[in-house]
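Listed below are the structures to be examined.
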Structure P
């Protein structure tokens, strides 16, 4: 009924002032913050880490390793649920197969991630989509008696307001990720009480009240309330706010009953208590969200099937091959999430996971047994492939539709894997000529970076990308680029370390402490949901990366180290003056 729909919206909106929330929505600077550690280089800089690099680059060479936790936890704005978080949350709350957020307006990215609050604005289109989704989800719930019975646990027709209050209290607690107050429950009851005055059934009333729970800012946003919104002091977030951060960091979904119960009983206070929950969450299949969200956005394989390739030039490229490339990258990262392998080996590993189609594409042989579509571990020690840099998803997504791009590949390595910073090119620089009569791609790029306005950045990016020129625009190995032999030699941004080909490049990069520091920075950005561009952020990255690497340096160790830190468990209402 239209009246009850209006009341549901009013009930949800009425809850907003009850939050006392001081966080800003959709504000801040979008982009890649590098925190501390920038210097005076003319074109590019590398973020925090213990290894400094020079040449045309400014970095942190000679900076002291941070051994004590910084004082400032950082200011975090309110974070809206992104598409995946919304879909996963309603799946876990309602046991639904609907994915309403797939049709929501697109999420914006902050530092590559769609969890960054300052990038997640709220448009009128979102508001309308939320209302439609809430009612569709509750209608879908009522189609299935078993699922409905898990939410509506009493007979609303005979139980009256007492039953309605029981249902709404329990559902809102799970959806809002904390206990609700008597005042909030009173607001949620409005559709139920209004139903009696407009000749609607109790069931219609409770359905609209349940929809109001999903329309509330307490569901749509990860709300963290500062008792003193003028304070610059770091303070521990509440147990329920911590449970929310933990579950969305590892599951991209709402806390389960076990985690909420731990928050209820004050069992998220000590390092041991938090560590135990981290281990439990990581052991759950829902932790695969780290592969589909964090890793997929960091390594850019999330939208692999949407990458454009000129299939006239590369007829072997198909949607099925693109999917295989995405799944190879996912399974490769999963190996590091499940094991204690050190993260530097992500670059130098001499193994990958291939189905039959991708093995054929790479010219590799899979072990016998298993279905053609199974992803089987394949040893690459005898061939030209090593780690992340030779995954098909990486090589293809960093290429243009018609050819490779050493610039894009080099930029990716420098910014995504080493957390370097590349300035935007001047507006009047002419594009690279695609006319082969002016030389090979490498020769044209070398001429391009000889220009004074281009050299500061291209002297960093291009040599890294040249190391991958033995792989064409869809990741197949080659020794010739047209009629010319491939020259895959290059030099690291330090201007000293040389390499020939991807395997040597990967081995050299795996020794660079900036990689582990960068991975720490990326996960902290994703997990906390803010750009790391505040006063102590560079120190946080150095401190946490150092602790993680001294404890084995596995991906799980980095995750655990970040989540046990005050950078994750605390916040500030305002930055220090």
Structure Q
């Protein structure tokens, strides 16, 4: 299935050889399209080039009523940043748009159609196609635009130039129209065939899970959404067992436990017929104070006083946490609503984060901590094995990450992913429902093949390994199975709680790798696409993004969240058609 991965804003530039850089870079195998126009019938384009060295071909050329329009296309040959330059005979004011299409070929479907004239109503088409799933594109150079093609078209416009596109579900006849100030106009309508071999391989649509704030239940609006299959509830060990028991116990009825939040969470998920995922922070801020008082602690370099972590293999910490997990398993382990549980002790809170500055390494590897990689690995695998026994029906999740120059210790060599790889090799070999997890997905996440080629230097190397299977990576002597289960989480919410997306309200556009965006939808869609390249079983999307998509379904979901839902035939709600 083809879909438009990115459609940057229409460009208006006065120059002889205007250029523009794709904001998301370009993916290996994608189809690049450039539609280029100006308000004159003199002049010409000699060709299009790009910084990736792709071979661009002229697909179409039309001139009429003081308007000129070209269409060029190229099959992209590699991943990375890409600047496109249009080479012309003279400096003029040009308007143009670029598209990147996944799963399409530089082959047209049907005969390209042009219309021209002088009017306020600008028709395009009809174009007749013969292949299901083609990308239909309409472009118009005209007067000041008043209205654009609506659902199922996605439109990008400047003052007097517009491009609209849709993915056809079946072959047929296609037409559309704009309205504008009375002016000469020229339109082009064409279709590109779907490619039998799209660039990046895409896995099936993952379960979309509502990622809620710590200690908060899911918004009922989100759980009522048919797109959403699960809710990911987050809490801490401290909130669940803040009172020190008289003796360490795995009895869930002990008064030291407070199950209120988790009881409410699993009941809510069951009420809405969704799956429940439990994330429990058990390190750093997630430790109960009584554990901090009794387990050996370490203050990571640069941390404020009091923000200590328990030494992972400390006997008291291990025994108290094992008892907590067993008690929790007794209470929830047989509940069919519970789909996934996770606690990563190799952390300073929730996600994987083993302190590894030069100061940390010096301190941890000396007395009294006497760190070794083997001790860390054994501590985390013990917790995973305990979890698998306590929750036999749930996915047992660990968030993976790197440890800088800390591992392998002692003896080296330095392999950033050694510890996490050893743990995951153990998990896949010994725990039936083990799953790796990584947060941080955004449109700039490298494709699995990129991460694999970068090996240990890529932060995504380990999560990519189940796409192919691996053996003896990062200094280990074990294997990661092909098709081993993985799950993912977004880097940040794309919109804030009021639906805004300014730099201040989005942590400097963290969801888009720090790159400003004018619409959240393509960021969400591109992120979901990246998630699918890793064949994630489940994707945890920030709740505000789900609310944004739900509230903006008719005006923005087309071409964004419709990528995984409407185009794959999984969306059963209103479409306006």
Top of P, Q by mean projected area of the Cα convex hull in nm², largest first: P
Read-out helix-only ellipticity at 222 nm (-39500 (n - 2.57) for each DSSP H run of 4 or more, over all residues; to 500), computed value -13000, structure in P, Q: P
Comparison of P, Q - label where relative contact order in percent (Cα under 8 Å, 6 or more apart) is highest: P
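Only the coordinates and a few stated rules stand behind these numbers; no lab work does. Since the structure is predicted, the reported quantities are computational estimates derived from the model, not experimental observations.
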